[in-house]
1. A value of 1.9 was computed for distance in nm of label points 7 Å out along Cα→Cβ at positions 150 and 310; which of P, Q, R is the source structure?
2. If P(r) over Cα pairs in 5 Å bins from 0, in percent, for residues 182-261 alone is calculated from each of P, Q, R, which structure is the one that comes out at 3, 18, 29, 25, 17, 8, 1?
3. Matching task: 0.95 is the computed value of Rg/Rh (Cα atoms, Kirkwood Rh). Pick the structure from P, Q, R.
Structure P
């Protein structure tokens, strides 16, 4: 077995002190570019992996990013984690998960108990926790660094997201252009801000085309497959069944397709179906699902990069003994989205 490289090995190969290697590993300022490159080359050559425990003890940091989330079964969360993990690895950070399935009355206590025990250097907030006003305000009061994903974090702190309303509006316009006027809509859970934004976009497109939204064709789901099946069964059993259904995420849209097949309906001939997110699921069943491509993995990556900047700014300010020189992180970053028009809406295959 090859011996594990140590920080001393890196320092000897690079011809620098152990302290300089530590500063490069911890991405501290005031290291010459030439020296930093030399140390990084030595790290790569020796396949050196710094100990997070040792780094934490030396620098007063945990070198952990915490991900706060409410539902581990959501396909969205899997994609977000990929982006977060990639940036954590690049920065030699670990990722600590904090699921919150507690009763709303216990949620804040549960989360802050976890933060005190884990002591992450910063947090990534995913919906619906990023939409929780009480949580966000307490994080701000405690000066906890965080970035929200796919949510504006109730208007506080940095966030990375897409224009949810515009994306839903454009998908609805696609359905209308295909000749549909009786369009069913499956909302997401009420505690997700994006549920309202996606419904707003749907309503705006309908109004712009002079089509009155039939409230009997609007039902609420919970972003899971089973709720999509249940909602579609309700919509398709009504006296005035829709010719198209727009579900607020891909998991529910897949439930719609399942329910349609159960009723021997042909997609898209008898029923057009659209989703939202473009998770891998949208390409794993037949017919391919038309959906809004939200760059979920990229959102996770950019949010974590912003968080790393926040953490670095704090570190620099502490080193300088003041807030001078800290570079503020831009608050909201809106990434582009695409419509992936596939066979479920008679669109063009665009996989």
Structure Q
């Protein structure tokens, strides 16, 4: 499979354009990001709090804390570097690995931060039906629908918690070096389209349902899909429609703090004894078992996954060389069948059924998106 000559995005990456030199349009258009700094973040939070009445006297902000590397670093940074009063809020979706559970509890103990854990059962209620729907007629665009049930919790439960407890600032751990747009584009009727619109995404979703009506044969799961689909594939619509009384949401890695992988990983390991999930073979995407299942499916069907995208961003940002990225993708790019089997065993499903249908559907080799 041919890759960009500068990063490692593959030629079948949705919407990619390679120039005569084999360099992708993402690399050609890349511009170095500017960051405002940690003190600007602290001032943003404190100045916003000064405009609010009837707020919690004990906390400046609540952090959506998954126990992954990004949110763990942010909890350390907010509490110890910026000296903010932060509350850690964790959602248990039923698929948190034991290493992540350790990281969550150990981190808040070391930092002396209050932790609140709330259960979100929607993923557990939907995941078996969604995997069976996928196995019935596998399709690349529906891989991301396997998370249905979790996104509503991630985006709405923390907001409801912050509102109820009068904490008007929510901090999240997303970062621009791990975003690619491929999850949105793959659901379009034409994945290589230059424009992503809500209408085209809805039409793409309806097309998948028509191809495989089993996706909508469970009422609770259909409700979850309707509630979650725009949040997953087109979050802008919800940002525009947020109620004015909702807490503000800040993702520091986008505007304030540069996401530096070496600094981040060394900090959480050295200062917080943070542990990797062995099944993930990486410090990334190891905080949820379903995330590993999706990585496996992306790699099996398309020949690449989030990790190819993330490493390509690191190349453009000057953090690693292309040679390092290629070495890492060989080591980190595959999720073993044993890991996927263990996930399916937990759900009472047979890995052999998934493997057979992937092979007979022609997904044994990477596919070029037409």
Structure R
């Protein structure tokens, strides 16, 4: 056994995983996977910063980040950093090109979030259509006399429309089978229409979806093409009795235009889990509205999703540390073509025993 693989491979977790006493905040983030790999260990980054600081990478070979962003300034000293994994699937605050230039593989955890986020989407659909918030308030205010003014509607005979057709949207469509809904619609210019149809879903244009769906649900990433994808012109196409759901990213839906549409009852309501500029410490303006449900980018957070995401993120880094390409999740596969990355990878890999 060569000396180069006798070192320990250190995986850093950003400070938002930990309580002030140093314990992990969450029930299970998959750390038990490291029990099978005695030459690997995890360490906590001691301070939280919205953007990773270059000084925090000292002695770190792999990094898992929850909410911490990565810029080129974060990666000025990465001689011993092999990989960064996002705890989730969104990576709009990660400079992927900078990772590649720094010879760092960047991974996400596709599939790990699908079930929980699909359940969360349906939770929003049921809560909106059955007017759960309003009925809760009637009891708290002792206004049973107003019940006839707050009739809900079923999912039966309604149409689900997904903006984006990745793993979460597909899991949602699968879970909705048996609810008696009409055939679902999907808009995704990057998925072949035949593939969309294979799920029993009709591929349509964005405006067609906005006009026909009773539930418009956002399931696409935030990037230059999707920023403000849903704005006034699209919102004005929606049925007045339709609902909009965003569990993806703030900024995909123009918040000014959505606030106006909701304030004027141009649509029946919305459920919003993500916002521009989140997190914030003051009440958001959407909290003024009665036809809105809100969550702090947490509607899909469960013990199961954290376990699955953590296991997937760690598995990807472990595979790299052991000299193998991960089966999925690598966002910058071109990094493997770089001789400088290959040299680093060879130097940092460890024995599995």
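Read the figures in this text as sums done on the coordinates, not as results from a lab. These numbers were taken from a predicted model, which means no experiment stands behind them. Cβ atoms are built from the backbone, for glycine too; each structure is taken alone.
1. It was calculated from structure P.
2. Going label by label, the one that fits is P.
3. Q
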